[in-house]
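Please find the structures below.
Read-outs throughout are calculated quantities, based only on the coordinates presented, and are distinct from any laboratory measurement. Fair warning: this is a prediction, and the values are worked out from it, not measured in the lab. Cβ atoms are built from the backbone, for glycine too; each structure is taken alone.
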Structure 1
Amino acid sequence: MENFMFQNPTKIIFGRGTVDQLAAHVKSYGTRVLLVYGGGSIKRTGLYDKIMQQLNSIGASVYELPGVEPNPRVSTVRRGIDICRKEGVEFILAAGGGSVIDAAKAVAVGVPYEGDVWDFFERKARPESALPLGSILTLSATGSEANGNFVITNWEHNLKRGCGSPHAYPKFSILDPELTYTVPREHVVNGIVDMMSHVFEQYFSQTRNAPLQERFCESVLQTVIENAETALSKPDDYDARANIMWCGTMALNGGQISLGMQGDWATHGIEHEVSALYDIAHGAGLAILFPNWMRYVYKERVDRFVQYAIRVWNIDPAGKSDDEIALAGIQATRDFFTRIGAPATLGDVGIGNEQLDRMAEQAVTFGPIGRFKPLHKEDVKEILRMSL
């Protein structure tokens with residue numbers, strides 16, 4: 001196990017009806033509020049009215065940044081920064097899924113920064129401060145409600161980049177599983193893949209002697225698998241939706257499930273380049289890529305993939321070689337993604353082989369990616385080929 005330091009400052013308010021506690025949590029940060037949301041689903045479901053009722057009860061002046069894209073654009077972030085500066089915004093409230101929260105984080109760190117916010121994603125600067133922000137989660141997926149990570153797309157240059165900062169942790173996040181009942185099935189599927197992928201990125205590690213962390217990872221994966229199909233077939237099953245929601249938060253909240261283990265994150269890096277060019281859903285891209293990354297790298301540490309197959313997928317090892325067990329676990333992963341309705345190939349989402357070289361080149365802009373097996377351009381290109 002490696003050295004680590006862990007602190008998560010986000011207060012989680014979890015359960016039915018917890019939006020009713022919003023005013024009490026906002027008022028200590030200020031009453032000039034920027035409300036950030038996506039395509040308008042919060043208005044159709046009535047969540048917008050509940051939020052406004054809560055904010056009106058403390059006399060808040062509310063400014064709005066609607067229309068955040070599924071792969072949030074830096075142009076939208078810049079618009080939010082301009083609003084905050086012009087109106088003297090004191091607090092940012094994100095109502096939506098990970099994309100909305102990511103955009104809100106980028107706005108929060110961008111307001112006090114004198115340069116352009118894209119500098120953070122080009123590694124030309126690091127956030128030194130931020131406006132306080134909070135979130136109301138409506139889609140279980142990214143864990144952005146309880147971590148300091150955020151990913152933004154520069155559509156003009158077809159670049160998708162991530163940034164992380166302790167200043168970007170939400171002050172609080174409201175997690176009401178009932179808010180996820182009306183989410184379209186496709187988005188729920190993508191969210192399930194996303195949270196499992198976050199666990200994969202941490203679990204498939206070269207770090208030895210971290211058995212508790214390994215079992216934390218395995219238990220999150222098992223809980224997602226056990227609840228996924230119920231959550232999809234019965235959208236108003238509170239227990240299934242609650243379990244999925246909490247798994248999403250636990251899967252990526254600053255490292256709690258994998259403290260002391262060195263993560264990989266190569267597959268996320270590859271997917272960012274796919275969606276930067278083709279604007280596909282992040283979870284869909286991960287569903288396509290991850291089993292192929294697994295096949296490409298599993299021999300780097302067969303024992304970890306054997307453990308994964310046996311503990312997570314209950315693969316019977318009797319009479320099988322380590323390679324056979326590992327590959328059976330990888331196939332079980334693919335089969336599960338297919339069973340819940342996720343795409344299996346780039347062709348399934350309309351992507352051919354025209355841009356493989358460009359995507360591979362951009363994935364290694366800052367050098368080889370991944371730590372389970374460092375990937376160079378030709379490695380990335382081969383994984384993309386396997387995914388066609």
Structure 2
Amino acid sequence: MIFDFVDGAAEDEVTRRRNRAAFDDIAFVGRVLTGVGDRDLRTTVLDEALSLPLILAPTGMNRASHRSGEVAAARAAADAGIVSVLAGTSSASAEEVAAAAPRPQWYQLYLYEDRARMLAKLETAKRLGYSTLVVTVDGVAAGNRERDVRNRLAIPIRVRPGMVLDALRHPRWLFGYLFGPPMVSVELAGRQGFWSRVFPGRNPSLAAVMGDMFNPAQTWADIDLLRARWDGPLVIKGIMCAEDARLAVEHGADGIVVSNHGGRQLDALPASIEVLPEIVAEVGDEIAVLLDSGVRRGSDVVKAIALGADACLVGRAWVHALQADGERGVRSLIEDFRVEIDRVMALNGNRTIADIDAAAVRRRIPDSWSRIGRL
């Protein structure tokens with residue numbers, strides 16, 4: 001159930017597969033004799049110095065994967081010289097993460113229908129010193145994640161009779177479920193004691209809980225409201241076309257994340273990397289452009305930078321690392337990305353991140369999609 005929650009996507013998972021296939025259609029040029037003996041992976045995004053162009057994306061309910069949850073991600077990221085984005089549906093509180101991380105992290109906010117609740121979260125982020133606000137705008141309705149439907153994933157998480165054998169095969173997870181901190185935020189689930197975990201009763205599905213939180217009436221006026229109240233960098237996550245990228249600039253965004261939510265919201269969207277060039281061409285000289293969705297290796301990061309991204313967000317990969325080995329797993333994953341980016345740069349003839357441009361890659365375009373008018 002927990003693996004499917006992290007790994008799964010909406011409906012037929014076409015977009016999830018397309019995110020990976022699109023990276024496969026990009027090849028390196030492979031320049032040689034370019035003098036790459038002294039490589040430098042450092043970069044700066046929104047005045048934030050990063051030791052490599054990688055950010056841990058916001059993902060929710062991470063204590064369902066490991067009891068250290070979002071705290072592990074924030075500590076591992078800070079110690080590695082990068083940042084994590086605390087999800088709006090995190091299982092660890094904003095206070096807990098801020099206290100644990102040795103450098104300020106970023107904070108994700110959804111445009112809730114309950115304005116008072118949304119603004120209270122904004123004030124919490126300001127009070128705790130989160131440096132950048134990441135507003136996720138593709139949450140107008142809960143995606144139809146059929147793996148979660150099949151597993152009857154509920155909030156709070158409950159172990160149904162049919163899952164008992166599976167849970168017994170994962171004793172560390174079961175111990176955390178019974179005795180550890182809540183696997184979902186108190187805000188989502190309410191307080192959940194030992195007996196309510198053993199006999200949880202009938203709980204609403206994850207889709208139902210998230211659907212109640214999302215706001216289908218959200219507009220750019222909501223961005224204006226947040227922009228007026230947030231003095232730091234503001235990033236809009238969920239941009240998938242040049243028109244919306246332009247509007248993001250007009251409404252005061254300092255950066256955008258080109259993202260299809262990892263295919264977890266609307267299925268049949270193009271891959272994020274496919275639309276990145278048109279968005280960079282529209283606004284790349286004006287604001288920071290980050291890429292999310294489908295990033296699994298250091299080579300993916302180099303490809304995205306070659307097509308105009310300033311850095312990449314990685315989501316599923318770090319959560320799977322958390323599942324495998326907690327905070328040590330996340331640290332290991334970040335180091336894997338560092339080594340892979342460095343190796344690819346050496347073999348592709350790039351000495352610094354700034355050296356990586358469109359000349360570093362080739363693109364195979366068998367049957368390109370064309371825009372057919374406007375909706």
Structure 3
Amino acid sequence: MPTQIAVVGAGIAGLSAAVALQRRGFDVTVFEERTEMSSGAGISIWPNALAALDEIGLGDAVRDAGGRVTAGAMRWRSGTWLRRPHPDRIVKALGEPLVVLQRAALTGILHAALKPGTVRPGMAVTGVEEAADGVQLRLSDGTAVRTAAAVGADGTRSLIARHLNGPLADTYTGYTAWRGVADCSIDPDLAGETMGPGLEFGHVPMGPEHTYWFVTERAPEGSAAAEGELTYLRGRYSSWVQPIPDILGSTDPAVVLRHDLYDRTEAKVWARGRLVLVGDAAHAMRPHLGQGGCQGLEDAAILAAFADGADDLRAAFARFAGFRQPRVAPLIRESALLGRIVNLRPAALSAAASWASMLAPEPLLTGHLASIASRRAFAMPTDRDVQPA
């Protein structure tokens with residue numbers, strides 16, 4: 001009989017972990033408190049995550065569903081170029097272009113790869129109890145299920161992460177983020193970011209007819225624009241270089257998302273007994289490297305490799321955590337550092353940092369990006385990693 005594993009959370013990390021484990025022969029059930037899982041703006045899937053998707057058999061489906069991006073430019077709000085790497089250099093360094101697609105399209109691909117009935121929507125996990133031979137999960141309908149093991153993929157506010165680590169505090173970073181999808185195309189050479197003093201506006205093509213964009217800006221925690229978020233942004237960025245005014249002008253207010261950004265206390269324990277964490281539950285990070293979802297996809301492929309054929313899932317989960325933590329820890333630190341630089345105060349310091357980026361040698365920056373996001377940056381465990389002598 002296949003070993004039963006429960007996955008808590010049906011986001012990118014949870015669904016991809018479920019696909020990877022199911023394809024390795026496990027009997028997987030995914031519990032998700034939401035009933036509607038199609039929301040979200042866009043997401044960038046970097047080559048490291050495409051390599052992970054290839055491992056679970058979904059890389060080409062994701063490539064076909066999104067637009068390819070080869071640039072990584074940075075301009076000032078006036079249109080002055082701060083950095084303009086050659087697309088061929090980026091593709092050569094990363095191994096292939098990154099793919100940008102609707103987040104709902106990605107989760108749809110993952111969901112479709114699961115056996116019917118794998119995901120149980122509208123079913124929150126409200127408690128967990130560990131035993132030597134399994135895990136019991138208490139559910140929001142008052143029932144309980146017993147399973148051989150459980151994967152916590154329940155995001156930054158993870159119940160499973162707090163069960164393993166105790167209280168994990170969320171600290172407001174001091175700035176908020178907007179995301180949206182515009183019904184217009186942009187020049188692929190402009191894919192990247194446009195900067196202002198303490199301001200960041202990212203924009204990447206998402207296929208031939210849409211553009212995914214995001215903004216970060218300092219703001220009081222919990223605040224909202226009285227006139228509406230998109231109206232506020234259109235006024236705020238009306239004088240910025242094109243295509244930014246056109247992007248905002250072509251966006252439906254209904255698709256604009258705003259979320260305050262938080263740092264969470266590090267989850268030092270990723271695995272204990274028959275419990276293991278993946279995705280944001282394990283390694284919540286700020287969005288500035290574009291690696292949050294990508295690292296969740298890496299987690300999925302690698303966790304399944306450690307679990308496959310394991311005589312003892314407890315040992316397999318511990319080895320997974322030991323293998324993944326050194327990869328993810330510097331990304332958490334760097335994404336936080338980039339956020340702090342963009343949001344330096346006074347804003348003139350942030351502006352100076354943006355202009356100083358022009359002085360960095362392009363091969364150095366490209367090489368560093370490759371160490372994070374290239375196909376070769378993703379590494380599956382060896383037999384020695386999975387079953388050490």
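Things to note:
- Parent structure of the calculated result 27, given that relative contact order in percent (Cα under 8 Å, 6 or more apart) is the read-out and 1, 2, 3 the choices: 2
- Highest-scoring label, criterion being FRET efficiency 1/(1 + (r/R0)^6) of positions 66 and 250 (r between Cβ atoms, R0 = 25 Å, to 0.05), among 1, 2, 3: 3
- Ranked by distance in nm of label points 7 Å out along Cα→Cβ at positions 74 and 330, structures 1, 2, 3 are led by 1, which has the greatest value.
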